[in-house]
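Structures are listed in the sections that come next.
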Structure P
Amino acid sequence: MDKTSRPIVANPIVVTGIGREVSPDVRDWLRGRVKDISALDLSWDCKPVEYLRAKKTLKFMSKQDRLAVAAAGEALTDSGIEEQRLRLECGVFIAVGYIPFAQENADKLIALSQQDNRFSMKKFAAEGFHRINPLLAFSCLPNMPAHHISVNFDLQGEYFVTYPDTLQFYLALSEAVERLQEGQMEFALVGGVADQTNFLVKHHYKKVNPETVRFDADAAAFMVLERDDHARARGSKPLMQLSSLALRYDERTTSEDTSSPEITFGAADLPVWLSAFLQSPIYRFRHVYQVNGFIAESTWEVLTNE
């Protein structure tokens, strides 16, 4: 992955719709209404029944699925694109967070898979696995949020799913931008989702950086991208424009540096910040993510005051 930072000049890419799902506390923090984040409720869930083609499918959806569908629905509605055009001309590009799992289910699975106080693969296969609700398997598949989005909004275009963080989101964004510029599709629904207040995800972060105090929020955010000339031809007024996009590797860069040092949103980080940026007086927004030598960055400019 080595793409030199460059301005997006030929066929400029614009945002024509955006949507997010975070807790009310996090919304207040993003708006600058609260400063102390230690007491904020970072967990969030929703029931996006207004976007479901069949209400009964809700029981098959994990928290990540529900958050993703709700945020995607808001972004698609905001874009004002006709349903028939979305069906045939819109691709889905999504980064999904670390796999979540409920602690009571994990505890039950471990307890039923023990022999002589040690984990037994034989016990797991013969007993533990069969005592867990088989529907939980759907919560552990990174492609399920994209599946539910595609099904409920009948999106039959390009499809790109990656996992599990901001760096991977940039891969999805880069794929969408290139395919839009090459004319492979007319619209791209690009976003991320992360169930981060889950005990297993917390355990992962604690294991990776045991000394770091983290504030990780449940979040989903999506944006609709299209070429500027295409958006204006259909009568849409773009919200913002992607001015530059870069993915590169520099072995001298070893530290992690994100644009959200207090509350993090995992795979949804960039689109969450863009949605907040639109509600601020700032004209230009630069987002940078650095980890283990990889650097991802983008610059966005508001166009709503044209």
Structure Q
Amino acid sequence: MPAQVSACIVNWNTREQLLRCIGALLASDIAERAEIIVVDNASGDGSAGAVAEAFAERVTLVANGENRFYAAANNQAFALAAGEYVLILNPDAYVAPDAISRLITCLAGAPKAAAAAPQLVLPNGTVQRSCRRFPSPWWLFCEATLLRRVLPRTRLFGGYLYGEWDMSTPRAVDQPMASCLLIRSEDLRTAGGFDEAFPMFFNDVDLCFRLADGGTKVLYVPTAKCLHDHAASTRQARAAMVAQSNRSFAGFYRKHYRGRIPWACYCFSVCLIRGGGAVRWAIARFRESLPGRRSR
């Protein structure tokens, strides 16, 4: 019987999280209707071998000889996916037994929606603020001037992170984190998968932006739960990842906002992105230089 869901997982040096992630999928109520595709980006921790040993009968494993990064590796998985739905899943995300079926039910009842995301719960039990509006110049300004942090629960200043909403109710959102995101295969193919010009970051934001441009919605479903061990891969090279994120953010703005907003507004926004990124990078470098950090 053809798979209903193709779960696509890209891994880099998160062996234990990956094994737990696959285990959670196999314990879910859609396990018999799912295929699992793992693309390992040349991990040095034995991830590929561990998956082959533990799940040889249930997982399609692609072991890259080099790190092709997140977007390209996901596109490798998408090319193999045969399901009606594609589940984009990070190895540090562990779905609840009924989470995916709840997302499927939600999409089945919303023909104008292309994708659905669950509620992400951090290891300490708090709900992760995993949804954002698209980063318009106003939201950039609120971030740069710390207005969001001063008034985080207001729509006017805290709206980038939907601060006025407690994330306990379902709604359409601009861009949920793609740590766990169910998308109709047809819509994913129409969108063309991830843009590999964003190798690590903002590929999910770019995908959601293109879906919105195409007239489809992305839904947030709080009754579907997913435990998220946030940033298990990227924390391994924090300053390098911050630099990559900054480049991708500027590239995202260049792709989607140049020509859509007044030129002066665009230039000011890019300055905010680059300036804020430089501060974040400097902080990350300082933290990495602290005694004991390199050995962790």
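As an exercise: relative contact order in percent (Cα under 8 Å, 6 or more apart), calculated from one structure in P, Q, equals 28. Which structure is it?
Working: P: 28; Q: 21.
Computed on structure P.
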-12500 is what came out when helix-only ellipticity at 222 nm (-39500 (n - 2.57) for each DSSP H run of 4 or more, over all residues; to 500) was calculated for one structure; which of P, Q is it?
Q
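Can you rank P, Q by mean projected area of the Cα convex hull in nm², for residues 134-213 alone and just name the one with the largest value?
Working: P: 6.9; Q: 6.3.
Largest calculated value belongs to P.
Using distance in nm of label points 7 Å out along Cα→Cβ at positions 30 and 54, single out the structure from P, Q with the greatest value.
On the way: P: 3.2; Q: 2.2.
When distance in nm of label points 7 Å out along Cα→Cβ at positions 30 and 54 is computed for each of P, Q, structure P gives the biggest number.
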Quick check on the output: 18.9, 57 is Rg and Dmax of the Cα atoms in Å, derived from one of P, Q. Which one produced it?
Q
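Tell me which structure, out of P, Q, gives 20.8 once mean count of other Cβ atoms within 10 Å over residues 14-21 is calculated. Please list the in-between numbers first.
Numbers: P: 24.9; Q: 20.8.
Structure of origin is Q.
Where a number appears in this text, it was derived from the coordinates with a stated rule and is not lab data. As the structure is a prediction and not an experimental result, all values here were calculated from the model. Cβ atoms are built from the backbone, for glycine too; each structure is taken alone.
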